[in-house]
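Novice: Next come the structures, one after another.
Every number here is computed from the coordinates shown, using simple stated rules; none is lab data. Fair warning: this is a prediction, and the values are worked out from it, not measured in the lab. Cβ atoms are built from the backbone, for glycine too; each structure is taken alone.
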Structure 1
Amino acid sequence: MKIIKALLTLLLIALVVVAILFIDFTYKTFSYRPREVKADAIVVLAGGKGRVEEGVRLYREGKAAWLFLIGVDPSVRRSDLYRPRQGDPSSEGVILEKNSRNTLENAIYGRDVIVQKNIRSIKLITSRYHMKRASILLRNALPKDIAIYPHPVDTKNLKETWWNHGGSFSLLFSEFYKYCMFRAFFLMAPGELRQGVLSVSSGG
């Protein structure tokens with residue numbers, strides 16, 4: 001009987017800890033605010049609605065000298081996503097990375113194209129719910145001296161009243177779980193993603 005009570009107590013403590021960590025994760029997710037800062041490059045993790053459009057908008061406004069679109073479909077051409085108008089930056093500064101298919105690969109292949117251009121600071125664009133996981137992966141893949149400025153894109157499938165919206169709760173908890181897995185991995189294997197060999201993975 002005592003063993004059962006002890007197990008139930010441990011289970012309750014574990015649930016409380018998870019709940020506290022999840023609430024903290026959610027609070028920080030909604031706390032991200034775009035910073036009005038000019039960076040060397042805008043890095044867009046393609047795949048979510050509004051991400052590429054926001055990256056192109058910032059590039060047109062001269063917020064960075066480079067625009068990296070990471071995880072673009074292999075069939076997409078640069079001209080499909082960016083066509084300079086009069087007064088716009090050149091399309092030569094737009095780099096498409098077409099090999100990665102998930103967030104981990106985004107970080108690995110994105111690291112390679114970023115480092116090749118000697119970038120010292122980036123604006124990271126992805127969906128708000130995805131930002132913490134994307135940030136921890138890029139932070140552990142890129143050299144430590146490269147500054148990362150989160151620039152979240154809001155989507156209709158994530159509501160601020162997440163506790164009252166089943167889809168938002170499921171989305172946030174799924175991201176929380178994946179984030180925790182990667183955080184635990186980096187605690188055990190710090191610097192693992194920085195040991196990769198640079199490869200050419202950009203295209204036009």
Structure 2
Amino acid sequence: MSQPDSGQSGPRYLGYARASETPNLLSQLFGLELAGCTRLVSEQTKNNWRNRPELTRLLGELGPGDVLTVTKLDRLARSTRELLEIAERIHISGAGLRSLSEPWADTTTENGLAVLAVFAGIVEFERSLILERTKDGREAAKARGVKFGAKPTLSSEQIDEAKRLINQEGQSVEQAAKMLKVHRSTLYRALRRVEK
């Protein structure tokens with residue numbers, strides 16, 4: 001749901017609200033209006049974070065000097081990483097971001113930009129820790145004999161039987177696959193894997 005712009009030129013104060021319940025949405029819109037937002041954009045969704053067309057459209061419209069305002073940062077993003085991606089997109093457009101509940105995240109001020117830069121560093125640090133732990137975990141699992149990847153559809157006995165049917169009985173790969181109740185491409189892959 002989007003209110004038309006007032007037609008004024010220069011920087012605009014745009015408000016974005018998102019909620020699953022109408023009373024919460026109306027409360028956000030009221031707070032944004034009180035904060036001086038001249039255009040209000042809202043979405044009412046239940047746990048659908050992937051489909052936010054109004055937010056996507058609003059981010060695409062932002063220009064230099066515009067300020068996108070939310071009542072709380074969790075109305076804008078689901079994770080710190082997503083918040084930083086949105087904040088970066090806003091920054092690239094020359095606009096600012098402010099939250100009524102979290103004034104420390106106001107990117108129209110130097111302090112707000114500094115705080116988001118610290119967050120970006122923390123997110124990158126967390127990402128490198130996760131990658132390192134994942135790598136260590138995989139190596140430890142491999143050392144214990146854990147096999148990664150999809151479990152083979154055919155056992156070694158079934159592959160031996162298919163080879164016997166093809167080589168000794170002269171059946172085609174398609175006929176052997178039918179007898180083993182698998183698709184011929186599955187049998188081709190299994191035979192290639194054994195040859196390697």
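Novice: On FRET efficiency 1/(1 + (r/R0)^6) of positions 77 and 141 (r between Cβ atoms, R0 = 30 Å, to 0.05), which of the structures labelled 1, 2 is highest? Numbers along the way, then the final one.
Specialist: Working: 1: 0.70; 2: 0.35.
Across 1, 2, FRET efficiency 1/(1 + (r/R0)^6) of positions 77 and 141 (r between Cβ atoms, R0 = 30 Å, to 0.05) peaks for 1.
Novice: For structures 1, 2, calculate mean count of other Cβ atoms within 10 Å over residues 85-92 and state which one comes out highest. Write down the numbers at each step before the final one.
Specialist: Working: 1: 10.4; 2: 15.8.
By mean count of other Cβ atoms within 10 Å over residues 85-92, the leading structure of 1, 2 is 2.
Novice: Supply the structure label, taken from 1, 2, corresponding to Cα Rg over 2.2 N^0.38 Å with the calculated value 1.72.
Specialist: Values: 1: 1.15; 2: 1.72.
Going through each structure in turn, the value belongs to 2.
Novice: Using relative contact order in percent (Cα under 8 Å, 6 or more apart), single out the structure from 1, 2 with the greatest value. If you can, show how the numbers build up before the last one.
Specialist: Details: 1: 23; 2: 14.
Greatest value across 1, 2: structure 1.
Novice: Given that P(r) over Cα pairs in 5 Å bins from 0, in percent, for residues 69-132 alone, derived from a single structure, equals 3, 14, 22, 24, 22, 10, 3, 0, which label among 1, 2 identifies that structure?
Specialist: Values: 1: 3, 14, 22, 24, 22, 10, 3, 0; 2: 4, 19, 27, 28, 13, 6, 3, 0.
It was calculated from structure 1.
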